[in-house]
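Peer 1: The structures considered in this document are given below.
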Structure 1
Amino acid sequence: MRQVPRPLRRVLLTLPVLWVVVSVVFLLIHLVPGDPIVQMLGEGASATDISALRHAYGLDSPLPEQYAHYIRGVVHADLGQSLRLHDSVTHLILERYPYTLALTLAALLLGLVLSVPAGVASALHRNGWQDRTLGVVSLVGLSFPNFALGPILIVVFSIRLGWLPVSGPGTDVPTFLMHLVLPAVTLGLSLAAILTRMVRTAMLEELSQDYIRTARAKGLSESQVVYRHALRNALIPILTVVGLQFGSLLAGAIVTETIFSWPGIGRLTLTAISNRDYALVQGCILAVGLTYVVVNLLTDVAYTVANPRMRT
């Protein structure tokens, strides 16, 4: 019998986890005290208006019936209507999701560009001044949370120097990229600090292996030994950390988007939670969960590219 490919196995295993997450979010948000309909209409609304609006959104049905209706909607790509924004949840998510994805990918790219050369240099100069300096810089990067770093960057680069805009996404591609810089730096520096330490550890382990000494004995240049052999074999643990940290970037994007008024799914989730917008919260969580599934799949594909022996 033919074996199921590893990426497909990961997707099949992740789907039940995604269902559990959506189900738990559904139950928890319905168990939180308070009535979203009363919050929408105000305390002075009549009982008739409250009852009519609750019926219009299906909130007067028993909880198991609401849950079954929601799951059926998810299967048919219908995530319902937002209680406060009066728009399709699917449309709202598709409208905001590209902004969060752009921010997360920019932060990830920045983290990789900074961490890989820094981690390799730190490993090559183990216990040297370069290694110690990069270690201190990494520690500082890890010590600064997003909610502290973001305002500092705004004060320095927007208010004092006037180089970069403070908030918003811009109106065209050039201004969008300008507006993206500060949020991406805020989100990406902590990732760069984590990955620098991971790259250093993985490279030190690979550089101590026998095949590295053999490669050097054969007369290969140091750049070939380091980048073609050692770094490529060190990619597996690095890719694992990148895949895991992508989720942290999505979580950190909520704070970063709030600081920079970035119109992504993070701010949308916070708004939905504060308004007790059941359908919108569930839709946002589902979108983030699906992102995890895709990232896990891409990580597995990257494993096979970095190490062909993992294709089975």
Structure 2
Amino acid sequence: MEKITLVADVGGTRSRLGLAQNGILDQTSVRGFTNANFNSFYEVVDQYLKDTTQAKVGSCVVALAGPISAGKGVLTNLNWEISIDGLRQSTACQHATLINDLTSLGYCISILPADGTQRILGPSTPTTDNAQWLVVGIGTGFNVCPVLMDRTGYPVCLQVELGHTLLPHNIKTALSDQFDSSVFITVEDVFSGKGLSNLYQAISGANAKLGEMIVEEHLNGTDQNATKTIEFFAELLGKLVRELAIQYLPTAGIYFAGSVSRGIFEAGTPLAFEKAILLSDHFLKNISQIPIGLITDDAAGLLGCSQRSLWI
């Protein structure tokens, strides 16, 4: 018997909802909602279920952009709390699951369509594959999701909080060589939208700008400091990838996600990024053979939630 699962990807600005059957997302069921029009995520769910004429859902899997603890999650950039009990009540489902939004991307890696990713560096398929991937999310914040494919062919996704760890020595040194780096303490202090703005301010000596504006002015060639910021950010990101490759050994591939990642990579791979990865000898002699890509599928989070529903 087919079971219908409500799946949702909840960000700070928008929420996307859809229906999955036996782990497969029904693309025609996907709807997007602007969070500012609602007082809570439960109101979004209520509106979606009213708009969607389908059989009664039996479970739900919700991915949110924020930490999850004791059956509750709080969005990092929106005053919304979502709980398992609240989801059960609002959906009348017996089973409800909460996961981090980056974890949902980990679950989708093995089922993304061919046009759901964009190659950045390395081969299209790995030459050495230990069935370990790494998803790197750079947007409002920073985090990673290590992924291991088990013997049955399903992904196992680990929850970590790498963004709140201290910067690696090589990156801290690169920052200190350029300017006062005292405001850059954690990984997220550099590799996030706020980090990009702070880098621009440090490089230009001017007021900080939003990350989107920095990327746009770089592409338009209207601000030399914006270009310097993007190139330096790309260099630092390449240095970080060298560290991540040793820490997680993701020989199956590294996949970037998030608004900042898209801003950096969708217009082309910055040369500074590639140079920083391959500049000198590395503990992993085959680091150049690790596929590096960008997740471009807007439904990736929902695909991951659909895959996760198979465990319910």
Structure 3
Amino acid sequence: MVQPQRQRTFFLLICLVPTLLLFVVFTVYPLFSGLYLSFFDWTGLSQHRTFVGLANYDHLLHDPIIPKTIWHDYFLVLTKVIGIMVLSLFFAVALTQLRIKEAPVYRILFFFPNLMAVVVIGILWSFIYNPDLGLINAGLRAIGLDSWARPWLGDQQWALPSLVLPSVWAGIGLFMLMLMGGILNVPKEIYQSARIDGASEWQQFWHLTIPLVWPQIRNSVLYIVITTLNGSFIIVQIMTQGGPNNATQVMGSYLYQQAFQQFHFGYGAAIGVMILILSLITVLLLQWLMRGKRFEY
């Protein structure tokens, strides 16, 4: 009995060691390396580093751009969570409970943007927002709303909201499928019993569908928040480069500019530490707020 147990333990160790090694090399080491570099003034181009202690963090607290980047990131988080979850839930319910014959086709169409690289999405929507040749302004002019046409990505007031639409469009399909999986796992007898008791479609949705797919909703919200706080700089860098006049600057794009364009790697590392801390606080707070009773059926 002891021998099989040892063999099982040895097999598990063989499977875990490569994964653990990759985790240390690509996650733990960069994390502590970034924290270490945040205490230095370093251009990234030479071996010479000057220890400056907490000077980078003091600069962080007094940098007038930092509050803007934090506000922009959380604006994108809020609008993406609302937009993606409302639309994903709507389409998930429609395609599972309304018995639409073309449902498989719609699933493919909605999921298609998830197969596209973020770079492709950014370039595509840059053309759509083009003030002269873009579809949005052309459509507005075609229906007589010329005064509404504007340089969307070049307007300080509209540049940041303009980034929400491509992000929501690209994210609906994935989360729709996640929610559909949860809805399809709910026994049909539950909805049949609710109809017999006289529950309306809205009452079924609010009191049955939402509680029973709550784990999928919670996980989707957390995933959107994490990917937005840590990955929104990609779409920003492609479409606006943080402009105009820092109107779309987010924490990730500002880190990129400071470290890789202005060669302030120490300060960039300090911004990275700030992003990590804010992400951890946000996720822990959301997990606490979204905790709830597990529904069984």
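None of the figures in this text is laboratory data; all of them are computed from the coordinates on show. For clarity, every value in this text was computed on a predicted model and none was experimentally measured. Cβ atoms are built from the backbone, for glycine too; each structure is taken alone.
Peer 1: With helix-only ellipticity at 222 nm (-39500 (n - 2.57) for each DSSP H run of 4 or more, over all residues; to 500) derived from the coordinates and found to be -10500, which of 1, 2, 3 does the value describe?
Peer 2: Derived from 2, not from the others.
Peer 1: With distance in nm of label points 7 Å out along Cα→Cβ at positions 46 and 62 computed per structure, which member of 1, 2, 3 shows the largest figure?
Peer 2: Working: 1: 3.1; 2: 1.3; 3: 2.5.
Sorting by distance in nm of label points 7 Å out along Cα→Cβ at positions 46 and 62 in descending order puts 1 first.
Peer 1: Related question: Out of 1, 2, 3, choose the structure whose coordinates give mean count of other Cβ atoms within 10 Å over residues 70-77 equal to 12.8 when calculated.
Peer 2: Among 1, 2, 3, the structure yielding 12.8 for mean count of other Cβ atoms within 10 Å over residues 70-77 is 1.
Peer 1: OK, next. Please state which of the structures 1, 2, 3 yields 14.3, 42 when Rg and Dmax of the Cα atoms in Å, for residues 158-285 alone is computed from it.
Peer 2: The correct label is 2.
Peer 1: Looking just at Kirkwood radius over Cα pairs in Å, for residues 198-269 alone, which of the labels 1, 2, 3 belongs to the structure with the highest value?
Peer 2: Going through 1, 2, 3 one by one, Kirkwood radius over Cα pairs in Å, for residues 198-269 alone is largest in 3.
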